[in-house]
Every structure is written in C-alpha cells, then in structure tokens.
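Asks: Take a look at these structures.
Derivation of every value follows stated rules applied to the coordinates shown; laboratory data play no part. Quick caveat: nothing in here was measured; it's all calculated off a predicted structure. Cβ atoms are built from the backbone, for glycine too; each structure is taken alone.
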Structure 1
Amino acid sequence: MKVIFMGTPEFSVGTLEALIEAGHEIVLAVTQPDKPKGRGKEMQFPPVKECALSHGIPVFQPKKIREPECIEELKKYDADVCVVIAFGQILPKEILQMTPFGCINVHASLLPKYRGAAPIQWAVINGEEVSGVTTMQMDEGLDTGDMLEKTEIVLDAKETGGSLHDKLAAAGACLCVSTLEKLANHELTPEKQGESTTEYARMLDKKLGRIDWNRPACEIERLIRGLNPWPSAYTDWEGKTMKIWEADVVHEDSDKKPGTVVEVTKNGFAVQTGKGLLQVKSLQIPGKKRMEADAFLRGYPLSAGMLLG
C-alpha cells in the first residue's frame, strides 16, 4: 500500500520501520514540528522525523494539521491509507476520509479501556494485569472508532511505564502490519467499541508524581512504577526533592504518621503509608544519579522518625 504515516515519539518508530520492512511504500511521514530541548535549547527532531529521513522518506511538520493548506498537501500524495500512531494532533474529517482505507490508528490499550493520551502509564498505575494494543478505524471522536484487531500483553509484577512502553511498541508494530494486510484483502470486520470501563487516560504531568503518603503502599508502589521513567514519583526530603525509582510493599503497619520513616537498616528504609509500609529500594536526589537505597544511606543521614513529604 501507499501509506501516509503520522506519528511523533519513539513509540511510533517501530511501527514505521515495520511497515517499511513489510514492503509498504511510505510516501510521506507527518510529524510534529521540531522542538528545543536541553539546557542549550537546541532544536531537536522528533524520533519519527529522524527515522523517516534515514530511509529517504519526505517529512511534513505542520503546526496545525487542520489548516486547509495542510490538507491539500496531504492530498498530493494519493495514498491508499493513513497510519496514525501517537501523532499528537486531532485529525479533521477531511483527512479521516481522504484515502480509500481511511485512517488506521494504533492505540496502546485494549479499547475501549484507556482511551486518551497516556494509556500505558495508567494501566500500570491502576494495577491492570493485562494490557495490549488495538488497531482502530479512526472517526472524529477521541479513540472511539471501530476496532479492527487486538493483541494482549500480560504485565510483569514489577512492570514500569518504560518497560510496558517498549513491549507495546513492538506489539503494535506487528499488529499494524497484520491489520494493513487484512485490510487490503478485505478480511476484517470492524467492531463497535461500546462504553469504556475506565476513566480517560489523561496526559501525564510532573505534579502527578508527588507522593501522597496517606495513600496505601500498594497504590504508591504502582505510581512509582507507572511514572518510571517520566515524570517520576517524588517526595520532599529536608527541603529537597527525592525521586523514588523502586520500592516494595510491606504488609505491616506502625502507629506512626504517614510519611514517617519507621525503620532504617543498612539495606534501605521503610516509610509508613496510609496502609502498610513502603520499603524504598532505589532513589535519586538533586545533582546525583540514581542510586540504591543502601548507597544513599552510606552518604546521607536518615533516621527513624524523620518525616517525608
């Protein structure tokens, strides 16, 4: 097929490469504009742009894809289908209906669960045991189009947002190739979604990572994993921000206030939560790299009775 590929972050790259390898002709890659990054604020290409240029694919970076001139630009490529994966802009009806096979979206959840911008992380935060990828015939709603194919991924006990991202990116790439093949052969029967059983998977921000020690230890531990590697879960420690990267739930309680360090050993420390203790295993403080809790305790004073948060 002649494909217009629309995507932006690293999650999209595997699917683009899989489509190329499967023999599809990627006539255009559409991605978000370059953005300044880092302390030097140097302009950086989106991952999809880097991948497309490495394969000699023309790139289009509209600020607003809805503008009439942008729509006319896409029409020039006479594509059979648009493949959309984490593009970052809402597509107008004119684009959704522009190609014979419409727009096929690769969404990182088992729709209709976790419609929205951050389905991967919310699946971990909410304690889902199974997640997956759905290919969907896009409509004008937010992730509400008819479902085409699904593939499931069982989450590990210590799954993080980062590890599930990589698993679903690989699964989505394979699924998209399958969907396009079946689409071309008219072998798919679209399925209506129905109502979602989960809240909208809203976009992540740094404020979400602030640990509320009044929450149960199991919820805090899932938050830590879900927000790893970004934006990360954190708490206040002596006026500084302490990021917590890994922790275990201890099904015990003390009579201390939530946020209180109740035990310090040479291997780590435990914090009282609203229900149970949280054993901190890996953390990071300003100006330092991530470290194991025992290494932190060798260099910084932390004693039972101290209050975090």
Structure 2
Amino acid sequence: MTGVALVCASHSPLMEFTEPAAGQREAVEAAFAGARAFIAGFDPELVVLFGPDHYNGFFYDMMPSFCVGMAATSIGDYNSSAGELSVDREAAGRLLQIVLDADVDIAMSEQMYVDHGFAQPLDLLFGGLGRVPVVPVFINGLAEPLGHVRRVRRLGEAIGRAALSLDRRVLFLGSGGLSHDPPAPRLETAPPEVKARIISEGRRLTPAQRAEREMRAIQAGRDLAAGTATIQPLNPAWDKLVLETLAAGDFDTIDSWRTEWFVAEAGHSSHEVRTWIAAYAALAAAGPYEVTSSFYAPIPEWIAGFAVTQARPSGSADRGRPTC
C-alpha cells in the first residue's frame, strides 16, 4: 500500500520551561495526541521532515536556502533529544536528484547538524529520533537574505513528485511557525561578538554559553506573556490567514506573498512557515487534498502562534488511512 499524508506543527523550545495560560497546555497535548493517532492510522514508511535552524547547525560561513541531509545529528538543545536521526540515505539521494532535475537548487550534507526545529516534532510525534526512517530537509527561514516563497513552493512540489515515485507511504512533516519574533540576531545589526557566532563560532559554544543563550529566549517568553517584551507580538489574524490559505491549497496567493510582508505582519521568525508551505506543496503533488484537523492557539509564553494540522489527499477512504 502506498500514499502520502501531512502533519504540520509549530515548535517551541520553551514548551518545557514556561507554563502557558490555563488549559492551553492540555489543548496542545490533545492536538498532538490527535496527530499521533492520525500518523498511526497512516503508518508511514518514510517521513520527509521540513525544518528550520536557529544558528545551531547552519551558519553564515555557508548558508544554503535548502539542504537535504544524507546523515543528520541532533545537538539536543532545550532538552530535545540528542543523537543520530534515522536517515534513509537511499530515499534522500533519490529525492535530492529529482529536485535537482526539476531545476530547483538544493544543497546536500553528509554531516547535517539539526536542533529542536527537527528534534522536537520527532520527540512529540514519534517518541524519539530513531523511531522512523526520515529524510531531513532544511529550509532557511531565519538568515537573511531570503528567497521568494514561490521557490519554497517549487521545492515542495518537486519533493512531492519524488516521494510519489518511491512506492511507499510517505508522511510530509512541516515544523515551525507561525507568527513569532524571538530575540534572534540579524547579521546587519549584530554586535561583533554575535556576528562572529552566527558566521561560524556558534559551532563551538560551551555548555555555559549555550545555557546562557537558552535562558535569554526563556526570559523573552516570560516578558512577552507579561506584556513587557520589546519583541513583536503574536498576530493571530495573520496566523489564521496562513492556515486558511494552506487549507484551501491556494498556491497562487502564496506565490504572491512577499518576504517583507512576513516580517511586518508576524515577525522575522514567521518565515519558518516556509516549512509548512513546502509540506503542503509536496502533498498537493498527489492532487487535491483536505485538512482533517486544525488546531490553533496564540501562546505568548512559548513565543508562538501555535498550530497543529493534519491533511490527506481528497477522497482517502478513512482518516489517515493509506490508499492502495
């Protein structure tokens, strides 16, 4: 049996460190429980995981727009799982070649390092890093300059066509977003020591330096919830517009979205939603689709417009069940 399906979910490194408003944690946990049940029903043989980075694995000494990992290791930041991902090298190589044949430029890595953007969804949805074969696909959603989102859509379409050629049940998993503007440095405004870190020195952070960096993000979430933060607030209206546009499969509208619009409406890190655009475009390669579940809540304590969605090709027999 073959088929494709999709789960997209926000991530937040603050989930284990700050407590949201009453009832929100339970609602998020219920959404992830529903996603796990959806995945169990689909029973994927391969997960194509679209994720970002936060200057933990990719730096300005060589910053690709897209990269496929032939092997990948999680650094284990913010208490996410550390260690090797179970990368399916054969599938990764096939996807890489088909994407290149589609005239989409993409890098490859034989030693990809990933952070919570990849590890957290594997932890929450599969119980760890090595539970399912995966192809990790890095999408830059932080380090400016950023390309147009139509390139992300084209990447997703190419990967979707490649996945259909594998004759396997493939889950497209997008990790990131939605609106959020955490205290991430920008190259053009960073002081010299921070600029050095995001160019290459971040690879060599000591445990104490990493703990200090993580504490700054945790405090920013607490400040945002208290209304004392200087970072951009969440934008639920923008988040819902993005969710509705993806659910409708309106890629013409998505192609019209400008890079500057993301930042103005939803913060610099809202570009992480590029992972969702790629995942939905990959699913669309199989034809029309339907969203079977969509959860959303603005959670300032986690600096996240937080959403979890599930989708499948239209007409699938049972929710999450593969088609023969």
Structure 3
Amino acid sequence: MTRIYDLLVVGEINPDLILTGDVEPVFGQVEKLVDSATLTVGSSSAIFACGAARLGLKTTFVGLCGADVFGHFMVDQMHRRGIGVEHIQIRPDGATGLSVILARGADRAILTYPGLIPVLRAEDVPLHLLEQVRHLHVASYFLQSNLQPGLPDLFRQARALGVTTSLDTNYDPSGQWHGFDALLAQTDVLFLNETEACSLSREADVEAAAQKLAALVSVVAIKLGARGALAIQGSRIVNVPGLPVKVVDTVGAGDSFDAGFIYGYLHGWDLERTLRLAVICGSLSTQAAGGIAAQPTLIEALDILATWEKKGAPTLSEGEGQ
C-alpha cells in the first residue's frame, strides 16, 4: 500500500474569534470597545493538524463545515498551511461552529456555538483513505458525540491496516469519564493533561494515573503546563521540565504539544527526545495570540532541541524571544 500521508486527522472544524482588553460584557444594550479582535483557526483537531503540517508531516483532514463564511475561512486557512482538505465535507444545510474567546490577561472565558461539531460520524471517513496514511489522530472526543460510537471500530480498522492511532480526549464536561475501554484498547498514544489523566484513571497522583493508563495504552503522554510533561511507555517513565517562555496565550498549546510528540513518534525517536520536542512545540505556541500563529517550524524546534541536549537544560536558543 502507498502511504501518501503521514497523518490523518478526523475532527471538528471551527474558528476562534479572540477579543482582548475590557471584554466583560454589560447587558442593557451597553456597547464597549475592546483592544483587539482576531479571527483565527480554532478547534483542537485543526490546530493539531496545522502544527503537524508546520513540522513537515504530510497531513490530511476529515471533518464537516458549513457553506458559510466561517467554513470557507477554515478550509482556506488549512489549505494555505499545506493540509489536505479534499476530504472535508461542506454541508450547505449546516453551520460551522464558532468559539468567541474573551481574553483578559492570563484569564479567558469562552463562548462556543457547536454548529456541525457533533455531527461528524466514523462512517464519514473513507475507508480507502486509511490505506494511504501512517497515523490517525482524533481530539475533542466529548464534543463529537456522533463520532463516539463508531470510533473504536474506526481505530480497529486503521490498526489492522498498519496505521497507528492517537487520542486526545480533552475534558469531559459531565465528569463521568465512562465508555473508554473499547477505544483505549485500540489506541497507541493517549494524550491528556494532568486533570484529565487523574479523572480518567480515578487516581489522585499523576504518576499513578500514568502507570494505570499505561496498562491499557502503549504510550501515555501527560501535559503538565509550565512544569513540562511526563510520558510512560511500558515500564519506562520520562519527565521533562517546561521551556521558559513569555506566555501570551495558551490556546492550542496542548494541540501543538501533541503535534510535536507525533512527529517524534512517527520518526522512531526515543521517548525522552520525543517528549522534549513536544514540550518545545507546545511552549513556543504560547508566544502569540491564538493556537497557530506561533507554532514552530521543524528547523526552529530542532534548533532549540539541540541547545537543550547540548546544555542539558531547557533553554531558548539564541534569537528566540522570551
């Protein structure tokens, strides 16, 4: 089989509208002025795909959007970043979702209109496409309610074709964390943050959570924010510290982390080097507003990785702003 793509992303498509300044609304028909408004690529899946493509992974995308301004914006932006968009379905009878992010310093509030986000099904993924990719990634599990029932079988079919799989659950708003057994059995790499890992595993300690989840999944990578990350593969646990950067916006940092990790994973890197690259990609992405504006190229990321490996500590290479 010919593997045309390194990566297939199956997921949600919606832009982010980021407003900054005095963004707390006042009802009673009060109009307020804000400092800035930025329309940018949103959604965990699309931000991940942009980060992977930025690193040079040949990436294609399956998802749904409306035949509206937001849908056309997202497809155009993804295409501009080298992502294959030919398998994105444009539904004239549906509306593209949108997240409005009210950002005030390091804090933010998010208003999301789901639109077509929950409508995508596993059956919308062309089976012949699985034969053309090396890896399949899914994020925003809980937002994509129609995708959930068929996802374990989709992952099973992918793995039967020699395609590795990864899942970033994101947070479960219900707090239940049920129904993962069949899906995790078909998942090669599981991405979580600390809260998600402890919630899914029912463990209070993050390392205990990682070890419990590693009994179900080959590789578990847990994002720890400014403290870096940890990963476990078999009996090996690796911890790496965070990269010191001046944080502007953390939107999408976890998705950029995932992209860096999958790059190392697909290139057969050892666990520690892979995790370091993931931390670099996630950290650098926080240096500009939105999820994709500061995602690094492979050269930029490898330059910092080389400095890290040379000095034995996570530092920015010369010329990188802090």
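Asks: With distance in nm of label points 7 Å out along Cα→Cβ at positions 58 and 218 as the yardstick, tell me which of 1, 2, 3 scores highest. Intermediate results must be reported in sequence, preceding the final value.
Replies: Numbers: 1: 5.5; 2: 2.8; 3: 2.1.
That would be structure 1.
Asks: Hey, distance in nm of label points 7 Å out along Cα→Cβ at positions 122 and 226 derived from one of 1, 2, 3 reads 4.1; which structure? All intermediate terms of the calculation are to be shown ahead of the outcome.
Replies: Working: 1: 0.9; 2: 3.6; 3: 4.1.
Derived from 3, not from the others.
Asks: Output the label of whichever structure in 1, 2, 3 has the greatest value of Rg/Rh (Cα atoms, Kirkwood Rh), for residues 186-257 alone.
Replies: On the way: 1: 1.19; 2: 1.14; 3: 0.98.
Structure 1 gives the largest value of Rg/Rh (Cα atoms, Kirkwood Rh), for residues 186-257 alone among 1, 2, 3.
Asks: Follow-up. Have a look at 1, 2, 3 and say which one yields 2.7 for distance in nm of label points 7 Å out along Cα→Cβ at positions 18 and 50, as calculated. Mind dumping the intermediate values first?
Replies: Values: 1: 2.1; 2: 2.7; 3: 0.9.
Of the options listed, only 2 reproduces it.
Asks: For mean count of other Cβ atoms within 10 Å over residues 66-73, which of 1, 2, 3 scores largest?
Replies: Details: 1: 12.9; 2: 22.0; 3: 17.2.
That would be structure 2.
Asks: Kindly point out which one of 1, 2, 3 the value 1.6 was derived from, the read-out being distance in nm of label points 7 Å out along Cα→Cβ at positions 146 and 170. Walk me through the numbers on the way to the answer.
Replies: Values: 1: 3.3; 2: 2.5; 3: 1.6.
The value was obtained from structure 3.
Asks: Quick check on the output: 48 is percent of Cα pairs over 23 Å apart, for residues 90-249 alone, derived from one of 1, 2, 3. Which one produced it? The partial results should precede the final answer.
Replies: Working: 1: 44; 2: 54; 3: 48.
Answer for the origin of the read-out: 3.
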